[in-house]
Structure I
Amino acid sequence: MKLMASAIKPGMVICIKRNGKWNDYCLVTAISGYSEIEYTHLDYQDSYGGLLIGSIKRDEVVKVMAGKERKLIISKIKDDVFRNLHDIENVIDTIRLIEAMGKQ
C-alpha cells in the first residue's frame, strides 16, 4: 500500500526510496511537522544504533509494509536490538562510572 508521507503514523513500517537507488525500511515511532514530516524511527538495516530521526516532504509517496513483510521487519529489528543489548548496558555503566568519578 502506498501513502503520502503526511499520512504515516507511529507503528507503521515504511519503505522509502533513498537516492533513487535503494529501499530504506524503518519502523516509525513518532512523527511531527506539517510541510516537512520529521519522524523518529528504528532502521531495519541499523536498528542496533537506536532511534534515528528522518525527514521527508509531505507530498512524497512512501510504501507501507503490511502482513508478513511487516512482521518480518519488526522481528529483525527486535532481534538486532536484543542482540546488542549487552553493548548498550556497557555504555550506560561507563557513563554512570564517569558521573560517579566527578568532574575533572
Structure II
Amino acid sequence: MEVSDGPVDFIFHRTARSMAEPSPEYRARVVATTPPEIGEFIRDKEDLVNRLATFGATLASENAVLSQCLIPNRFVETTAGLLAVAIAQGRRTLMASIARTFGRMRKRP
C-alpha cells in the first residue's frame, strides 16, 4: 500500500500461540521502510530513539519503522482506528521526533 510519505507493507496473520486454540488470535503488522541513511544513523541508538515511539518503533537492521498490534475480539473499532493512524503517520512522526531530538542534542554545549 502507498501512503503520502512512501510505501507501507501490511501483514495480517494468526498468531502462532493461537494455532491450537479454538479462539484464534490475530496480529496486524505495518512495516514502513526508511532511507538507508536513517538506519545507519540510528544503529546502536535504537533504545534512545524508540523512547520517542508512539505509533511505531525503528528497526535499524531493517531500515524500517514497525507498528504492530493484536486484534482483540473487543474494541475492534478503536484498534482499527489506531492502526490506521500508525499506517498513515507512524514513519513520519517518528522520523520528525528523531530529527528534533538529535538536533537539540547537537546544539547543547
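Derivation of every value follows stated rules applied to the coordinates shown; laboratory data play no part. What you see is a predicted model, and the numbers here were worked out from it, not measured in a lab. Cβ atoms are built from the backbone, for glycine too; each structure is taken alone.
Taking percent of Cα pairs over 12 Å apart, for residues 46-93 alone from the coordinates of each of I, II, which one would give 73?
Corresponding structure: I.
Once mean count of other Cβ atoms within 10 Å over residues 38-45 is calculated for all of I, II, which comes out largest?
When mean count of other Cβ atoms within 10 Å over residues 38-45 is computed for each of I, II, structure I gives the biggest number.
Out of I, II, choose the structure whose coordinates give helix-only ellipticity at 222 nm (-39500 (n - 2.57) for each DSSP H run of 4 or more, over all residues; to 500) equal to -11000 when calculated.
Derived from the structure labelled I.
A value of 45, 24, 19 was computed for Cα extents along the principal axes in Å, for residues 6-61 alone; which of I, II is the source structure?
Traced to structure II.
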